[in-house]
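Have a look at these structures, which come just after this line.
Just so you know, all these numbers are worked out from the coordinates, no wet-lab data involved. Source: prediction; values computed, not measured. Cβ atoms are built from the backbone, for glycine too; each structure is taken alone.
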Structure I
Amino acid sequence: MILRGYTPADCREMAELFYDTVHTVSAKDYTQEQLDAWATGLVDLAEWNQSFLVHYTLVAEKDDRIVGFGDMDLSGYLDRLYVHKDYQGQGIASAICGELEEAVHNPVTTHASITARPFFEHRGYRVIREQKVVRRGVSLTNCVMQKNRGAENPGEEGA
C-alpha cells in the first residue's frame, strides 16, 4: 500500500468507494433508510473535489486501485475517513489517520459514525457528545470525538 496526496482524477473513484463502504460496512449499525440518506450515490463531484483540494487529503492505493482516503482541514477537523469494503482490518485507516493527525498541532476532532467509533476510541479519541444529524429528512446517530495532541496511538487496525 502507498499513501499519496489527492489529485482531482481520484474524486470519482473515491465517491464510489464512499458509497460502497457506507452501504456495506455500516449496514450492521444503520437501517437501509439511513444508509440511503447518508450515501445516495449522487455526490457532487465538483464540491467534493474543491473540499479535497482545500483540505489535507490522502489517498491509499494498493494494486493500482484506491483502497482508502481521508481528509482534514487546517483546524484539525477530520472530515472523511473511508476504507474500501474489501480492505477492512489491514491497517489502512490507521495509516491514513496517523498521517493526518501528524499534520496539525491542534486537537483532532471528528464526527464518527457508530461503525467508526471503536476505531477512533482505540486510537485515543474520546466522545465529546453523541448527536443526531438529519440527512435528507432521516435522523442518523454519530459521535463528536476528539483526540488531544500527545495522546497515545495504540490502534493499528483499520476501521
Structure II
Amino acid sequence: MAKKVSKSDFISKGQVAFNRRAHFDYAIDETFVAGLALSGTEVKSLRLGHAQINEAYGIEKDGELYISQMYIAEYANKGYESHPEKRDRKLLLTKREIIKIINALQKKGSTLVAIKLFFDDHGRAKLEIGLGRGKKIYDKRESIKDRDWQRDKMRIKRI
C-alpha cells in the first residue's frame, strides 16, 4: 500500500535537487535556466523531492537539447499511469540559447551539466544547467585549497 501524502509534504517552490559535484568536477563557463517537459507523475514525484541530478548531463538530438540520466523516482500513488525513472527529458530553451549550446557542445571537451533542479515562483519545474569543461586533477586540488583558505579566513574573521 502506498504511503499517504499530505499537502504539507509537497514542495511548491524552491530547490528540489542540487549537484554538489558540478562545480568541483567541471569549470562552468556559462549557466542557463531551462524548463523541462515532464509527465504528471514526474511532477508529483518532484514535488515530494524524489529526484537526483548527480549523473545528469545534456545531449543534442535532431537540433533539440535533452537531459539524460536524471533520476525521478516513481510516484507512489500512480494508479495505472507511470513513467520510466531515467529517461531523456526535453529541455525547453529559446532558439538562440539552443543554437549557442549546440555550437559550444561541438567543441572538444565541452559538456552540459545539470546544476540545480527547482520550482520557480509560478510553480514550474526548472533546471539550471551549466556549460563547462572537465577539470584536471591539479585544478581540483586548487579548488580544494581555495575552499580551505576561504573557510580559514572566515574562521579568523570571527575571532
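Brief remarks follow.
- Structure from which 2.0 was derived, distance in nm of label points 7 Å out along Cα→Cβ at positions 39 and 55, options I, II: II
- Origin of the derived value 21, 20, 16 (semi-axes √(5λ) of the Cα gyration tensor in Å; candidates I, II): I
- When relative contact order in percent (Cα under 8 Å, 6 or more apart) is computed across structures I, II, the figure 22 traces back to I.
- Test item: distance in nm of label points 7 Å out along Cα→Cβ at positions 95 and 119 calculated as 1.4, pick one of I, II: I
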